[in-house]
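Every number in this text was worked out from the coordinates using simple rules, so none of it is lab data. Computed from a prediction, not measured in an experiment: that's the story for all the values here. Cβ atoms are built from the backbone, for glycine too; each structure is taken alone.
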Structure P
Amino acid sequence: MYAAEHAGAPRLVDLSTPITEDVKLELIRENDPDALRVVRHSGAHVLATAVLELFPETKLGHGPATDSGFFYDFYREKPFTPEDLAAIEKKMAEVVARDEKFERIYEPREKALAAFERDGDFMKAHFVTRFTEPGAQVSFYRNGHFVDFCRGPHVPSTGRVKAIKITSLAGAYWLGDEKNPQLQRIYGTAFFSKKDLDEHFARLEEAARRDHRVLGKQLDLFSIQELAGAGLIFWHPKGAIIRKVMEDWMRDECLRRGYSLVYTPHVARVNLWQTSGHEGFYAANMYTPMELDDAMYRMKPMNCPFHILIYKNSPKSYRDLPARYAELGNVYRYERSGTMHGLLRVRGFTQDDAHIFCMPSQIESEVADCIDFAEAVLKTFGFSEYKVELSTWDPKDRAHYAGSDENWNLAIRSLDNVLTAKGIPYKTIPGEAAFYGPKIDVKLVDVLGRLWQLSTVQFDFNLPARFELEYVGEDGGRHQPVMVHRALFGSVERFFGVLIEHYAGAFPLWLAPVQVGLVPISEKHTAYAGKVEAALKEAGVRVETDARSEKMNAKIRDFALKKTPYILVFGDKEESSGQVNVRTRGKQEQASMALDAFVAKAKELVATQSTEL
């Protein structure tokens, strides 16, 4: 149920929570997303119960619910084997069958901390120290003999976790630092019914079929070369064509919307990153400094300090604002080994970055325009659904944020005003803001219903102060501008990976690297093939002719395997009548039509960026 406090946001609690004040209660049903997260969190406790019963020497980390299931981190010197996982899953079924009640209990913080430290539970001791206050009562949940430090909520008993399964095993460093002990992370998922569980795994099979890493190799779009290094993308000719189309669209749209295009270096002196604050707040994600002849340099993890220097290079007045600088700039971030994943998590990538310098009175309209731009990106590339999150700061964690309480509250209120005015529902995510300001994240929903974090719009009042930016106001006085950071692809690489999986490599005509494949039936039709190819190229259509002395069906099959949108076949009949036989991807029927008519159709589909063939 939800327990809505007098002055607070609704919070999720379980049925065992005592009611100590007047509240409004709302029952959470099985079809509510929050209910699924509760059963999955309970599933994580079932997993941990099973692991400790089988391997009592194991130390526990944390076990949160996720969008697709749950995981639990374990420290154990001996790695889990596939046979161990099978035994754990069998034991989990026993824990569920025992239908043990989830009971919330409390202990004094100092007693709990002493017990964890005595037993060598270093991770639990850290969590108690980090997330509870001295003198507080610490919340635990017990089922059977298993007790775990946890704030809940949970389902009433383990028997309510009706459909549960382990999905994978991976490594993870304690606190994300490779200098710390390596943990074993067991992933699983849980649902309210076996039917839902089966459907989930059917979706996973479909996701595997759409895996951009597999399709990238099959369609010869990109590669990652071991000799060059992990997380560094090589764009092959066909992938590079799609990238060019994406970037050309983005640059043209930026110019149409009043942005100025800029280009900046790949490295800068450490002094710049000290001024921006990245050296203090972001150094762990940056490559180590390089000593050159005049100073220490770092590869850039983002473009914002460079755009600030362009702004600062000449005096600005209120008439010059807003100043919008856009760049498709290469950036480099130190992603840990084991975290990288094809195009989706890389060390070097191209960010469609833009920074808007404006007066405080302009901030909400500029943020609103960025949201409109983000919606245009999603619609153009074939995504019809998205979800929005507002990431705010955690005032209790001041060490991770720059700026005053007043500025943070102003920034958060401004972003909230924009979303409210546009009627966009959103979820607030405390503690996930950038160190310099809150942000709006737009998460697209792909054809499989998966959420992808791509577009972001961020309010920044810190960097203008750090760099002492100014503009001359209408009153003749000097004032400090504010900034908006925005990236709409997020990165070209990540967006491309999502596109591959969304379309399963079968791109719409305007994005396809080869839009039309030509299949002359025999060698005597190659002259007509040249005429067809010339007509299509004149219309701006990307075309490829298979003039090999292979059988017609083999040529058609090869183009189909490459997911070519249109295959044109022609022989004596087509040549004599000036026609082509059109085979459309995904359709059984064929159609003969005049060459000029097909050229006009293809040209129109490309011009309108249609997702239909």
Structure Q
Amino acid sequence: MNLSQIKTPDDIRDLSFEECENLADDIRTKIIQTVSQNGGHLSSNLGIVEITLALHRVFHMPEDKIIFDVGHQTYAHKLLTGRFDQFSTLRTYGGLSGFPRKDESQYDIFEAGHASTAISAAVGFARARDARGEDHHVVAVVGDGALTGGMCYEALNDCGNNGTRLIVLLNDNEMSIAKNVGALSQHLSSLRASKKWNKARHNIKTRLANTPVIGKPLNKFIHATSTMAKSLLVSEGFFPALGFRYLGPIDGNDQQAIELILKKAKNLKEPVVIHCVTKKGYGYNKAEQLPEEFHGTSPFYLDGKHHASVQVKSNGEVAAEELIHLAETDKSVQVVTAAMPLGTGTHAFGKLYPGQFFDVGIAEEHAVTMCAGMAAGGLKPFFFVYSTFLQRGYDQVLHDVCIQKLPVTFMLDRAGISNEDGQSHQGLYDFAYLRHIPGMTILSPADENELRLTIRAAYECGSPCAIRYPKNVLALPEGYAIDQFHIGKWQELRSGRDAVILATGSMTSAALRVADMLKEAGVEMGVVNASTIKPLDANMLADVLGRKVPVFTMEEHMKAGGFGSAVLEFASAEKGEHDITLLGVEDVFVQHGDHAHLLKDVALDDESICLRILNHLGKDDKHNG
């Protein structure tokens, strides 16, 4: 059957295994072609094709519930559920999401962009089933990397303790985003290398060598049966202690074996873990060789080389360079990441100073409190984390770092609109969830040089600090330079008699461009680089408000609780009336797409801001004319 003809999973249930093998090749080809053009998650999606085929042939969605952890392993699932015609739009503006979306398909039953949530959600679905007297199956599909997150253990412990009927399919490819770390990874490795498994494999091969094979179908049956048999002979250990029946490990790229074990699991009335071992990047040589590089990739040529036009220096790399300089003379400098050494640009630091670098896996809560312990022990930890992921460690930031006034620096990457990954990854909330915490300093540099300066300031400040920045390095327009920085001090980059823009972070360069546009309309606009969000520069803010001209705040952040809110709070304590307009993201979830389209959607592109200001000043008619 042609891949384009598949409209529902029903279309694949009667296919032979040989036809499924050909279909798997077609799926991989389509995924590689699409990701090479649009970018996306490649390695994990190539490795899980056979598992996805088996799941949709054995189970019957949407009656049965299949919940994918993280969601970045669902490309084959999308292709098998009627989205072939739209698949070329993956991760593009207005196109398919790179993650499960309930408004896309009835087969996407739970949305996820962060790891380690699937088992908890599946337990919830299973208990809803039981409470309603229903009898369908619930399956959680998780990667081994997700099991470095503590939420998985909470869910496993609860489910096993209560005997909730549930299937957890563990896709073990020996990597999550970066190489897996920790005791669980070592335990899975020991299962893969166990004497019982290898002895069983040797015995089965020896016996099969002396078994007459009557035709190809019997040979395939014996192969699948032997694969399942070896899966049941391996030492169990860890999962039964949590109350789960353990089946595995089995070859996760052997569809026949997977289907047999899934059918066995369907008949069990208890919690089950099926341990599948797959190869990340399977079927594409470059992704197999470099699975981390092709985990989340920008567009590339089919020979594996990335487009030269997208090789942009990241702010994470700039920050890591600055910390490398600090570490040369100060061994107390420590760098921590949560399974994102490449994504955050910290891999270079780790290579130079492996004893001062810690990748804790997908465990943001642990990372924050560990940093607190490091700081309490006399070290200077810098935790590199995407803005969207620090949300998971909010309680630890407040209780373990800030209450104790510990010098932990949070390096918030991907701040602002986070492009193609969409609503679950937008870094639009960090000001709001950090600004109200007593003792927290928040910095938002405008360009590469100011980022370096803020790192030096955080290193010296001796208290909790967060530095937020977008993925790629920003440059201010020609003629503007920031060569000094002091916490709590802003810099007026441009003077203007008619109004003032208070801009922060990525919006500073935009504000300068807007000021040029407004000058053509006869408006003299001042621009202030407000690179410290907390504490505000009280002296400059009082001076600006005292000019009695309209003030506009600009931020790539939600309006609620953001930088503009802080300015309004300050102004409310000042005497007199003030004309302050907030320019930020309204009360909406921002979807996926390219940055330019998304900025326009939320009216933060240069033209929209210019028109908004002109309208407020009563000069829009002149401009339009």
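Details
- Taking distance in nm of label points 7 Å out along Cα→Cβ at positions 64 and 504 as the criterion, the top-ranked structure out of P, Q is Q, with the highest value.
- Comparing FRET efficiency 1/(1 + (r/R0)^6) of positions 96 and 152 (r between Cβ atoms, R0 = 25 Å, to 0.05) across structures P, Q, the highest value is found for P.
- Percent of Cα pairs over 31 Å apart from the coordinates reads 55; which among P, Q: Q
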